[in-house]
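Quick heads-up: structures coming right below.
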Structure P
Amino acid sequence: MAAITKNEMDVLIRLQKAETETVRILSYLESIDKEKDALESKLTTFVRALDRKKNTLDAVSKEIKDIEIEIQTTDDRIQKSNDTLRQVKTDKEYQVLQREIDNNKKRLETLESELLKKFEDKDIQEKIVQEQMVDVEQATAKIRSDQAAIDKKCEDDRELLETYKLQREDIGASLSPEFLRVFNEISDASGGLAVVEVKKEVCRGCFMNIPPQLYIEVQRGKDLILCPQCNRILYFNDADEAE
């Protein structure tokens, strides 16, 4: 056990108060950041859904273009076959060409029917995309507004956090390097709670009883004493014990 003065213990207690507030505000700001991230994730879901609908519309538009090209190609074949038909000299050639023309005409009818259906599908997809674009625009405005409100709400906390960080540095500078090292190690290992009161032989960090002799040593306040269970720095408050 290292010897410690009352003034050094008071500094450790003040340092713990600054640390406690720092950890509290950091935890709150972390929850705020998670809230903002959740809003951003929600917006991303809207945008991705819109992108999928746009991809569907693009695919339909490509299919329409492909069908239009095939219609033009088929129509050209029919025209070319008709021109050739006028020049044939045998019945066999005539029949072959006529069969080819008939097959192309049937194919042309099928393509034109498919084209009409694709145009109907395109109209539907365009309407869906337009509606979802409006939804995304509205959702974006709402989410950005909510995020701005969240940032505004925690402005004071961010400023207060900086105040406590500076306060912690100033208080820590008045401690010996060894005591500051011990404090920091325990604080890092115990979620920011390094210095705790002992009340009625109970550690207020882990709420476990400490040995009677150790309790007497803490009351004397002459040495730096750690809780045997949670390894936190212990101190005794006369005013609290009298209650």
Structure Q
Amino acid sequence: MSEQVILYDLANRNGISWSPNVFKGRHRAKIQGTVSIPILSKTMHMLRWQCSGIKPNKPGSFANYSCPTLRFSDSSYVMGSEVLVDRLEQTYPEPSMHLNSNVHKLAEDICDRIMANAAPDFMVLVVDNWLQEPSKSWFAKDRIRRLGMTVQECRQKAGGEVARPKIEEVSAELRDLLSKHKTDEGPFILGSAVSYGDFVVGGLFEGLKRMDPEHYQTFIDYDQSFRKLHEAMKPWVQRDN
């Protein structure tokens, strides 16, 4: 029987998704949309999560509330991409996302480190170009609390040319990931078979592209395998609704 899944994304001034975290969860949900599950997207501001009745993330998480958040037809909520993909894999095992291969864990580690090094530049873009109030003020204050400085000061200290060597170093690891696990010449990590690891990497690529096309172009040109995988993700990226 068909059921509707509601995906909650972060409200923003441009009206489209932009966060790599949201993309990897959104794409995982959408692959089921080709089978029997209609996906309805809604948006909320950060502070709405706290008064929505959704249980916070487990202690030790980066934040108490995070997106994407999915609401299933039984009114249960799943928050955060890692928990989300486990729930979807259990509930809708076909098509498989090949979680047993563990390539998604390798992809998560590499992409997290790329974003950590790129964050000094992209946090400023998030504040200036994407977030609306009250999320904008919340994000700016939260980063002062976490970093001990404003996002603008962080960019001056750790962004730009300072970050470039570190990003290139981790990019080499991503290049190796996209080649060493293939079973054929397909564009995905495992070859022709798409896995959740591809949604992790593809989500990073699409997020970078939307946040800063110029930086994305430099990054995607690092290796031809990057562009091939991102091109192969178009069927999911184009369904941005």
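Each value in this text was obtained by applying a stated rule to the coordinates, not by laboratory testing. Worth saying up front: this structure is predicted, and the values here are computed from it rather than measured. Cβ atoms are built from the backbone, for glycine too; each structure is taken alone.
Overview of results
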read-out	value
Structure (P, Q) behind the derived value -0.60 of log10 I(q)/I(0) by the Debye sum over Cα atoms at q = 0.08 Å⁻¹	P
At a computed 18.8 (mean count of other Cβ atoms within 10 Å over residues 121-128), which of P, Q	Q
Identity of the structure behind 31 (criterion: relative contact order in percent (Cα under 8 Å, 6 or more apart), calculated), options P, Q	P
When FRET efficiency 1/(1 + (r/R0)^6) of positions 25 and 81 (r between Cβ atoms, R0 = 25 Å, to 0.05) is computed for each of P, Q, the largest belongs to	Q
For helix-only ellipticity at 222 nm (-39500 (n - 2.57) for each DSSP H run of 4 or more, over all residues; to 500) computed as -28000, the structure of P, Q it came from	P
Which of P, Q leads on mean count of other Cβ atoms within 10 Å over residues 57-64, largest value	P
Computed 0.8 for distance in nm of label points 7 Å out along Cα→Cβ at positions 113 and 169 - originating structure among P, Q	Q
Of the structures P, Q, the one that 24.5 was derived from, the read-out being mean count of other Cβ atoms within 10 Å over residues 17-24	Q
